[in-house]
Structures are given as structure tokens and as C-alpha cells.
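Derivation of every value follows stated rules applied to the coordinates shown; laboratory data play no part. This is a predicted model, so every value here is computed, not measured. Cβ atoms are built from the backbone, for glycine too; each structure is taken alone.
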Structure I
Amino acid sequence: MIITFGTQKGGAGKTTLAIAFANYISGISERGINVFDFDFQKSFYHKWKEDEHSGHPKIYDVKIIDDDNKQPFTDFEHLIEMKESDDINLFDLAGTLDARYSDLLIYSDFIIIPFEYSNVSAKSTMVFINFLGLLESQAERVFIRSKYDKGYKYQNQEGMDAEISKYGMLLKNPVFKRNCLQTLDTRKLSYEQKYAVKNVFSELIDYINQTLEIKI
């Protein structure tokens, strides 16, 4: 199985959600978790390495995808093996469009797309959706409201929700703005952090299970 976190623009909380999801799923699933950092900044990987000194055991490995390590893209068959594997192979992409991602975006089982209700995020989300359309990606697209302020009335929410719902699954539960999510550890989720993501990730996992007719 391949689950990819991707957006067209950085700053929407993509890597934060990828780390939180990897931590969360490792705590409830018996499947192997493999994480691949395909972001130019390597934020996920660097955080994972930094947390080696936290005293907590690692719960998954994180590998870098770059010019020196192009796996799993050196051959098409390896990508298909990952797709058909019982393991959960989680990819964190850069917040930019890159032709190197094409095969991954085409053959991912799910592409998780966090977004905000700012005009910039709205436009970049539609650019990313159009890019997936050009690639003829068959991946299920799942949209997550990120950094959501429940005390604020977003003027473009209704229109944006209606538009992106045409292209995939918009989860009902958002990820609210929480300071605790800025201090994630790749070895564990604190009680407060787990509470902050539990509803949205439970909904996401239910959707994955129903779509693939499996249990992860």
C-alpha cells in the first residue's frame, strides 16, 4: 500500500500531518510502516534523526529519496511491489510540483492533500488537483482541512468545499490549530497530540478500510 502526502505549496502542514499519521498508525496497526522523505528540505528525515536522542525507541524507519538514493524509482517493478505490499509505505513530498513524482502520484493508493482556506492555498490546491488530472492519476484523493480555526468564519469555505469535493473525499473532521502539533516527536504521540488528530485520522482510516476492503 502506498499513501502519499502531497501539496503544491508548502506551509499547509503536510509534513506535520505525515509525521502525526505515521506515529498514529504505528500505534494501532500490525502492518509494517516504511516512511520515505521525498521533500527537498528533508524535514521528516532530519526530525527522525534528531529524535534518536530522545530516549524513545524508533517505531519506523525513514529513508531519503534523492539523487544518491532513487529507490523505489530505479525500476517500475519495485514501485508496484510497494503498492501490492501489506506494508504501509508512506511518502512525504515537497510542496512543489516535480516530474520525479509522476509515477508515485499515478500509482499511489491514496494521496492525502492538506489545505487551508487562504486564497493562496485554495489556488495551489486546485493547481495540484489539475496536475493529478494531467497525470491521469487513479489514486484516491483525500482532502484534510489543516490548521483550522473553529472560531473564525472562512468566507470561501462553502465554495471551496463544494469545488474540491468534486475531485475526491473531503474529510468532515478538520485538524484544528494546536500548539502541541508544532512539537511532534517521531517516536511517539503525546496524549494531547493524539487527541488533536484522533478524529480526522480515525475518519481517514475508516475511508481507507472501506475503499480497499481491508483493515490497516
Structure II
Amino acid sequence: MNRSFKESFSQTPVTYALLMVIGLAYVGMLWKFGTTQDAEALYLSGANFTPAIVLDHEWWRLLSAGFLHIGFQHLVLNGLSLYYLGADLERMLGSWRFLIVYLTAVIGGNLVSFAMNPEALSAGASTGIYGLFVSFIVLSQLLPESYYLQQLARSYGLLIVLNIFSFVFTSGTDHWGHLGGALYGGAAVYALVNFVQKDFKNAFMSVILVILLSVGLIYRGCSFFG
């Protein structure tokens, strides 16, 4: 193991751990089902699916879906995005804060998809990755003196806008999950940074709004099958 890898791993262990879990999940699906693209294989592996969550109480799907991928291209694109974005953000926030932001975005994005797209079977790390994109935008507002963050925010802001427009023109992509991941990831990093800066009022307000939104989304998703 060379020195640069050791240094990178020691600074960003959560990013590497997440990539490892995603890779193992992909290999595990191939080993068990011979494919990662079949709907039944995805369902049995833990993809996000509202009827199963509501009727069978399989709420763990909101998390497990974020570690499954539909085909090798999907895996590589999300893996590379997580590698570069995750390592950068983990160095800025610290490992535990980064993990909180990422998992909040994954679960929150899948919760929005659960409520707004109840017939879809969805999977992928994109919910978490969009949360990372927006995290840089939020950080650029909280830390306006950082030129690096301002540059990243402009680039990632354009990506979010393009994703919103693609709602109208593309199908087969879980846009609700992307938008939900962006919203929850941004809220998580906003709350964490405000806690660090001891601005407890804004931090707690953010947490309360996320809780209220989550309750509303759960109610909506359950109402389709209640």
C-alpha cells in the first residue's frame, strides 16, 4: 500500500467504506441472481418499493436501496461521483458528519420517491450523491469567503437546475429521489454546520422542518395503500 493511498484512506475512511459496501452489494447480486438489472432481483435485494414498505413494513428499503445499482454503468458512474465528491466533503466536514449527511440524503431521497412515485422500483446511490452536490452549495453560502466553494457551488447548482428540467423530458430515472436527496442532504449539512458554529436556533429549526416534512411524506406514501 503506497503512502498516498494510506494518507487518502486515513483522511476519508467513510467514503472508502461506502464504496466497498456498494461494490460488495453489486457482486452479491451478481453471485445470487446472475444480474443486477432484473426487477425481481432488485426487489429481493432491497430496492425502494412503496407497496413493500407499507404493506410488509420493510422500511429498511429506504436505506438498502441506496447501495444497489442497476447495471455496471450505473455502478461506475455513481461510484466515481461518490469517490470524488465524498472524499472532498469528508475532508471538509470530518468523517462522522459526512456520514450523517450522506445517509440522511439517501434515506430522505428514497422517502420522497416513496411518497411521490409509489409505483416505481428504484435503487442507486444517486439520492446520496445529489445530497453531496447540494451540500457544497449550502457550504458556499455558510462560508462565503471560500473561493473554492463558490466555484463548486456554481457548477453543482447548474447540475441541479438541469435535473429539474429533465423531469419533463426524460423517463426511467428517479428524479423525485434525486430532488429529495438534494433537499435532505442540504438540510443535514446546514444543521450540522450551524451546530458547530453554535447557532442552535437555525440548527434546531432545520431539524424540526425535516422531521415535519418526513412525517408528511410518510403519511402520503402510506395513504396509497392504507
Figure out for me which of the structures I, II the number 13.8 belongs to, where mean count of other Cβ atoms within 10 Å over residues 47-54 was derived from the coordinates. I
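Of structures I, II, which gives 18.0 when Kirkwood radius over Cα pairs in Å is computed from the coordinates?
Label of the originating structure: II.
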Of the structures labelled I, II, which one yields 22 when relative contact order in percent (Cα under 8 Å, 6 or more apart) is computed from its coordinates? II
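When helix-only ellipticity at 222 nm (-39500 (n - 2.57) for each DSSP H run of 4 or more, over all residues; to 500) is calculated, the result is -12500; to which of the structures I, II does this value belong? Mind showing how you got there, number by number?
On the way: I: -12500; II: -24500.
Structure of origin is I.
I, II: which one has distance in nm of label points 7 Å out along Cα→Cβ at positions 79 and 103, as calculated, at 2.3? The partial results should precede the final answer.
Values: I: 0.5; II: 2.3.
Derived from the structure labelled II.
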Output 0.6 (distance in nm of label points 7 Å out along Cα→Cβ at positions 63 and 87, calculated) maps, among I, II, to structure I
